[in-house]
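What follows are several structures.
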Structure I
Amino acid sequence: MSDRHDHPTRRPSLTPALLIKAYSMGVFPMADAADDPDVFWVEPKRRGLLPLDIVHCPKRLARTIRQDKVRVTTDACFEPVMRACAAERPIRPSTWINQEIIDGYCALHKVGHAHSVEVWSLDDELIGGLYGVSIGAAFFGESMFSTQTDASKIALMHLIARLKIGHYQLLDTQFFTDHLGQFGAVEMPQDAYLDQLAPVLAASASFTAAPSSLDGATVLQSITQTS
């Protein structure tokens, strides 16, 4: 987390208005740990983006999505998805999502500016998902989780299909990682990101333009690049 810039001495109240303003300025909140009551604002020097027109879906993942062996929904259980993202796991013993962040984003969800994608096993167990923030024609991916192979990847592909159907123009991943790079993610300097962000925030898009649940074939029709 070498790109953290601001560490306020007192935690802010993460109201929907404050979060929307922060994202519009290119910053977002994080915590040092789940049990840390404070949050700080992050402005990365280099920003991760997943361009929606060059998304890459690996062939093996595409086969899994096409089989529809899981059920995928949206906004069915926003807070449980957040808490699953915040949960400690063997490969990630600590998290940046604390109660202040959960409360703030749940409030943002209630006013229609935060959404979740859920992946369920066929016996209705929540096995993966993600959540993020929606402003204008921009979607800001926050976090994802998976308890079964490929569940978070399936959630990501379903999210991308939904964003394309809803005429979103930008998918912000906060940071670039090799994991996201396999799907086409890139990074750019923060100032270039802000120049790109401004007109997108003024544009219109709809997270609910697509049905609440999409089948695998529809998802893959929206994601044309495979290898």
Structure II
Amino acid sequence: MTPTALAEPTPVQFTDAEFDRMVALGILPANHTRHGVRFTRDQYFTLAEHGFFDGRRVMLIYGEVLEMAAMKEPHACGVSALADVFRAVFGVGFYVREEKALDVGAATVPEPDVAVVPGTWRTYHRSPTPPDASLALVVAEVSDTTLFYDTTTKAELYATAGIADYWVLDVENERLLVFRDPRPIPAGGQSYRTCLRLVSGDTISLLAVSNTPIPVADFFP
């Protein structure tokens, strides 16, 4: 696998002019430090409203604004494959969200490739914030250049948020990693005790729809 400039999410480097604008808008105090700034969820949404992230794919992780690489076609097709299968399995009454934010806490707003929550888009369209992560029945990420990040930082983040079913579609190696059984860890937070490594020929069922086996081959060409 050939690394790219943004193989892993990279901290956004704001310019002095952007920091000055944040102060003028009241997002940051005048005496803030410009190195190692950590943003709250509300500050992050305000930055987005004022166009600071225009043209960028970003997320807020532990107070840090991270930029993601431009999505390549294998990644995009993986997102579509997951979403198609989840819509078929969950059926009516569940909202399959693609590339949309989840509220994980006061300083963390990831944008998982696919997440399934109860209801429809109408359930959430007047909400000032994204759905809480505790509502997610499954969260899935597609990994082409971000496998390490998705199976470490993201896995711990989602386990700590209480997400019982976390899937990583590894398009480079044509396998599906399924993380389950979140448990506390000594350093704080949680991690997944179980990781299933599945390939074409295997089947897997969602925890929320345990009576419907899904062929792993459905996620690959």
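To test your reading of the models, identify which of I, II gives -6500 for helix-only ellipticity at 222 nm (-39500 (n - 2.57) for each DSSP H run of 4 or more, over all residues; to 500) when calculated.
Checking each candidate, the match is II.
Where is mean count of other Cβ atoms within 10 Å over residues 68-75 largest, in which of I, II?
When mean count of other Cβ atoms within 10 Å over residues 68-75 is calculated for I, II, structure I comes out on top.
Compare percent of Cα pairs over 32 Å apart across structures I, II and report the one with the greatest value.
Biggest value here belongs to II.
So relative contact order in percent (Cα under 8 Å, 6 or more apart), computed for just one structure, reads 29; which one of I, II is that?
The value was obtained from structure I.
A short reminder: the numbers here are calculations on the coordinates, not readings from a lab. Everything numeric here is computed off the predicted structure, so don't read it as measured data. Cβ atoms are built from the backbone, for glycine too; each structure is taken alone.
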